[in-house]
Structure 1
Amino acid sequence: MQSRLHSSGKLVKCPGGYEAFVPNPLPPEIEMTPRLLRALSEADRLVGQLAGEGRSLPNPHLLMRSFVTQEAVLSSRIEGTQATLGELLASDAGAAVERSPDDLREVGNYVVALEYGMARLDSLPLSLRLIRELHEKLMQGVRGDQAAPGEFRRSQNWIGPPGCTVNNASFVPPPADRLTDCLGQWEDFLHDRNLPPLIQVGMLHYQFEAIHPFLDGNGRVGRLLITLFLIERGILPTPLLYLSAFFEATRSDYYDRLTAVSHNAAWANWLEYFLNGVARMSADALRRAERINGLLTAWRSQVAGSASKSVSMLVDLLAENPFWTINRAAERLDVAYTTAQRAIEKLRSLGVLEQTGDAHRGRVYCAKKLMTILDEPARIGG
């Protein structure tokens, strides 16, 4: 193979006549300009506020589940999967939805992978081994499951419009025989502690996408890594930051900034964009967390005098999923069907729950005020 120097790596001439990009090891040399320092300071401040709100919640896991699901929907939407948050949550609650099972499974796998990764961090650091395990969870039983789930690729892949070939692709990642070296260098930098964590994870995300180590699912794994990195470093207590909302809303900028790093070593522009995303989505998640917590507090006050403990327990479960059936509520509360039915009817009478969907296909109840908060478009402005 022949190679020639490139701004942030080298282009390697491959036997098929095409050129593949091999990124330089991290970290690059970048100038911490006043503008970049301001972006880092703002991102640090807002993600710190979000972490404080997350730690102050009486049961952060309940809110976390809703935010994880939101992240899963938005991250998969970048890949072209069209399931909505409401459809996924309603399906989880046992309701019949019109969306294809493939789309629901693809988004559901993202939730499974993220929760698996969080649990795995207790015994295994963020590493190439864990990344392979995450990929296996993500790709299980979905349309890309023929693309070697849990295995780094052994053949060339490429990025470009549908129908393009490796010879006219917009980007060709490293050839398979360079993958081990690229990933080894990436993992070495993953464990480095010399840079501000938000700068480091921005670099890691770019490099992972440039290496593109799997045949399919690279984007989803790359976005999962951001969340798990922030949790492993203790920056966030739970995955309350759904950065895919920012990437989805600014999709053109996202791909342009990544491409500019590869072509022109435009690291400062990419990092400013990335840090701005962290800041904007931290502020958005903080607003949602505060409003959700406010709703739950108000509802708890409304049911405080209820004779049945099941009513207040069901209120706590609403932040995990605003959709419930009587059967699912009875199962989760570990009570009789009639007890769960009375609890749901009590919350209906208070305006907390509303019946939704077709009663003939099984009654489903939704805390619509909560769903509205979760489902509203992300505010990516200042």
Structure 2
Amino acid sequence: MAPLADRILMGPGPSNPYPEATAALVHPVLGHLDPSFLDILDETMERLRRVFKTSNALTLPISGTGSAGMETAFVNVVKPGDPVVIGVNGFFGERMCEIADRLGADVIRVEAPWGEPLDPERLVRAHPSPAVIALVHAETSTGVRNDVAAVGATKGDAILIADTVTSLGGIPVAIDDWGVDISYSATQKCLGAPPGLAPLTASPRARERFVPRPSSWYLDLTLLSKYVEGDGVRRVYHHTAPAAMISAIHAGLGAVLDEGLDAVWERHRECGQLLQAGLEKLGFELFVAAEHRLPELTTVVVPEDLPAGMDEGAVRARLLDHYDIEIGGGVGQLAGRIWRIGCMGHAARPANVHALLGALGEMLGR
């Protein structure tokens, strides 16, 4: 078995798919009050604006994983009793509903079958005057792309929250052009850094509607803005910033921007097409219709002709133990039914795709 650092994590996210971030993490760690760290933080926020394609001043890495970004988005704009329309066609739409329900919102679910996209018109017509409309751009549990731009164009007065955890850096995201008010992502998918931060951006319109005293102190964007923006002269301490992780995402974002967003998107598109065509050639059934598939996360129906004595989990374990390749299993109602194969960030390379296809073909005799 190869060293852990040589494993290929096909999804969702690669093994050492973070070469630039890893280099940053092994450098001497700056203190969170060091002026040099604050320079890195400022540059990280500017790089995030470029990747989100936004001019929002309040654009920062939240200290926590993608779910912390999700909770931050909701706790700052949702009050008890608010009508909140949420698109649900996968596990993370369900999680949005859970968070909104805990905040006392009147949750209006707009559902589509898992594996199919949401209908934007149903979302915007689900309530005559919603406080918030929320949906997942790239549903990590199914590999489906939802049309955020169409919702933003007709959202009316609602605040639009978009989950871009698996899309940011992998496929086009245009926060300002799409009319998105709050979006959050995660570092470990297509941005080239380990898990631990949730990039987030909030528009001036969203800031006007922030809950004055949200249920969370740690995730209060009004308080956080006093630290990341200051008053033009000084920053107000909020919590100890994870300096090493911010250095890592600073490096990961630098690599993305050096390559160029258009080139990064094209690399993901080409690798996704190569993977999906290869899987179909091997006889696998892809879970999502071609026009709605993500290139960076492919879902495949678990075949019935698995090797004798092996279930789908055993196949994934063998891939890891014998070929040093990791793929994800299904979650929620798709547990045991699909495999999730990520082709993300630095690991979105043809060599990794060919390695996986060869391993699957050999294991399954195809």
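Work out the source of 2.7 here, i.e. which of 1, 2 gives that when distance in nm of label points 7 Å out along Cα→Cβ at positions 137 and 337 is computed. Spell out each step's value before the answer.
On the way: 1: 3.4; 2: 2.7.
Considering all the candidates, the number was obtained from 2.
For the read-out helix-only ellipticity at 222 nm (-39500 (n - 2.57) for each DSSP H run of 4 or more, over all residues; to 500), a value of -19000 was computed from one structure; give its label from 1, 2. Can you show the working numbers first?
Details: 1: -19000; 2: -11500.
Working through the options, I get structure 1.
For Rg and Dmax of the Cα atoms in Å, for residues 41-192 alone, the calculated result is 18.3, 55, so let me know which of 1, 2 that is. Mind showing how you got there, number by number?
Numbers: 1: 18.3, 55; 2: 14.2, 41.
Matching structure: 1.
When FRET efficiency 1/(1 + (r/R0)^6) of positions 25 and 177 (r between Cβ atoms, R0 = 30 Å, to 0.05) is computed for each of 1, 2, which one produces 0.35? Please list the in-between numbers first.
Working: 1: 0.95; 2: 0.35.
Going through each structure in turn, the value belongs to 2.
Of structures 1, 2, which gives 19, 15, 9 when semi-axes √(5λ) of the Cα gyration tensor in Å, for residues 113-184 alone is computed from the coordinates?
Numbers: 1: 27, 16, 10; 2: 19, 15, 9.
Checking each candidate, the match is 2.
Rank structures 1, 2 by volume of the Cα convex hull per residue in Å³ and report only the one at the top, that is, the highest. Write out the running numbers ahead of the final one.
On the way: 1: 138; 2: 127.
The maximum falls on structure 1.
Given a value of 24, 10, 4 for semi-axes √(5λ) of the Cα gyration tensor in Å, for residues 249-288 alone, point me to the structure among 1, 2 it was derived from.
Numbers: 1: 24, 10, 4; 2: 29, 10, 7.
Attributed to the structure labelled 1.
Supply the structure label, taken from 1, 2, corresponding to distance in nm of label points 7 Å out along Cα→Cβ at positions 73 and 297 with the calculated value 2.6.
Working: 1: 2.6; 2: 1.2.
Of the structures listed, the value fits 1.
Each value in this text was obtained by applying a stated rule to the coordinates, not by laboratory testing. Since the structure is predicted, the reported quantities are computational estimates derived from the model, not experimental observations. Cβ atoms are built from the backbone, for glycine too; each structure is taken alone.
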